[in-house]
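Presented below are the structures under discussion, each in the form of structure tokens.
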Structure 1
Amino acid sequence: MCKFLKKWLGFSNTIELTEEEKMKKFLIVGLGNIGEKYANTRHNIGFKVLDYLVKTNDTSFETQKLGDIATVKVKGRTLILLKPSTYMNLSGKAIKYWLEKEKVPLENLLVVTDDLNLPFGSLRLKTKGSDGGHNGLKDTQDKLQTTKYNRFRFGISDTFSKGRQVDYVLGEWSDDENSKLEERLKTSIELVKSFALAGVNNTMNQFNGK
């Protein structure tokens, strides 16, 4: 009867979230390029972190609009994981769409990306900053119209010769890096969970530089 009355009176079936419910939702975005040829490249560490989080929570991604989506529950928090299918240079389009669709507050957005300026495996969480020449961050900044959003930078180092930056970033991990990668991924997903549970400032204090 209630459903009939709502339909007859023209009420929307859309469920409005309370502010408290909104604050318990987080959008965690891993930046990368789609396709097998990019799967194990340094530039795709954002995808790799999210893949590891999904794998350790016994769930899977589902292809939806502008990206692959998975949901992970962590102690009363809902983590919506997004791997954009727009390629790196248009990452912001997918991020903006899913932020609005899921009604996630901007302060609950975390973008996971590679960083040439950090040693391999070094982790750094920041609440704002420039794009640092990173095309994925550049488009995110453009689409969100702000530099004030949380980003988790995973160091890939800059051990490449002059003029070889693109080859290095789009190149695959070395054997030495691969041997250390799983431990770094374990720490990375602990950082992501801490972001949702303990807040950005506590997480920065605990994980930055580790």
Structure 2
Amino acid sequence: MKRVILYSLTIFVGLYVSANYSEVPVNIWCIALFGWLFATAKRKERIEMLTVLVFATPMELFFSEVWLIYEYQRDLMPIFVPFGHWFVFDTGRRLSKLLPSNYSLMSLTPFIPLVIYGIYTGGDTSGIFLLLMVVAFTKWGPQPALYASMAWVALVMELWGTYLGNWMWEHNVPWTPFTAWNPPLLVGAFYCLGDLLVNLSVQRFEFREPLGVSE
């Protein structure tokens, strides 16, 4: 759990510093931490880390600069964001070891009444589609506990980031007739998609078995 604590402090303190002072020290810290972890990791984990960067960077740029579903505090995506995706991914993966796979779907049930409330009030009509995505990932994906865990880990991180003003989600989702809260309740669906792409890509590139936590 030491790694989870390190990631959590990096994310929560880093977002606070970036929002209230400057993103420069956060960029430096995140790059340095990622570099240290990369240098001390085994080959398997290094491939994972690079794959996360390869997917996270263009996805973030597409969502924030093309689709415009959210906007960063200083307009452009901070440099630390793609590296932060690795911290979030590895946090969710490690925490997922505490969640038995047969309880993965059950752990998502608290989202259901909130999704219904969002639809009823009109505040988050996109929530039902994101919930279905997370449920699909959890039911049919190769790592059910990971996707269920990411739904909660991503929500906590997004709540902190939006509260501080690091970024803001658009209420009216561009290109669609739907609305979303700031952040969307099931924002973890985007993280689950990224995790699935990383998992499948690395398996195809190097491994046959699902990726696990590197000790």
Structure 3
Amino acid sequence: MTSQQRRSFGIHPYKILVYLLLAGITALFLALSAAYLYTRINHGMPALAIPPVFIVNIGVLLSSSFFLIRAKRDYQRDDTERYKRDLLITIILTILFVCGQIYGWSSMIKQDIAVNEHTGASYLYLISGVHLAHVFGGLPFLILFYITAVRKMVEPVSVLLYFTDPEKRMKLNLLTIYWHFLDALWIYLVIFFAANYLLSGGSGV
């Protein structure tokens, strides 16, 4: 599809795809949350305390989103060096988030909270794992933006072409929206599991 054909749409096809993706992810996690509640209430499944690192990871993911916002502003201001730096920091923080998730799972395993031994753990592994999969889905785009910036921002002309590309600006904006969505989703999931544990009197695992 050419740029002219894309402009003929009232809403750009990329925007439609991202909005549909976010709607689908929302429906998926609502369904998983409902399944968890149904199983816990109707089958007497004890609530599960989340690993503390999952709470810490809220700050890590929010920080990555903050630096992505800064990168977007750097792009709008044609600030080459800050743009590349803030993209790199976003990538590093995202990798740190991934490491935190893996550490959280390993700490559960060390406490003998395995998938096949606790139904609540199965839900926690599944739901947090699906969220992590969506983080992995966005990470290559972050890396691609960074690599493209490093390769193309080498001389004034290439920098000008990079910063004046409206499609690149739109893609960066969509990636930022996706990242904010992942932030909000992770905060919801942590609150959801923590609330279930606290409302059950903290009597679960």
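Every number in this text was worked out from the coordinates using simple rules, so none of it is lab data. Values in this document were obtained by computation on a predicted structure and should not be read as measured data.
For the read-out helix-only ellipticity at 222 nm (-39500 (n - 2.57) for each DSSP H run of 4 or more, over all residues; to 500), a value of -28500 was computed from one structure; give its label from 1, 2, 3.
3
With semi-axes √(5λ) of the Cα gyration tensor in Å coming out at 39, 19, 12, pick the structure among 1, 2, 3 it was computed from.
3
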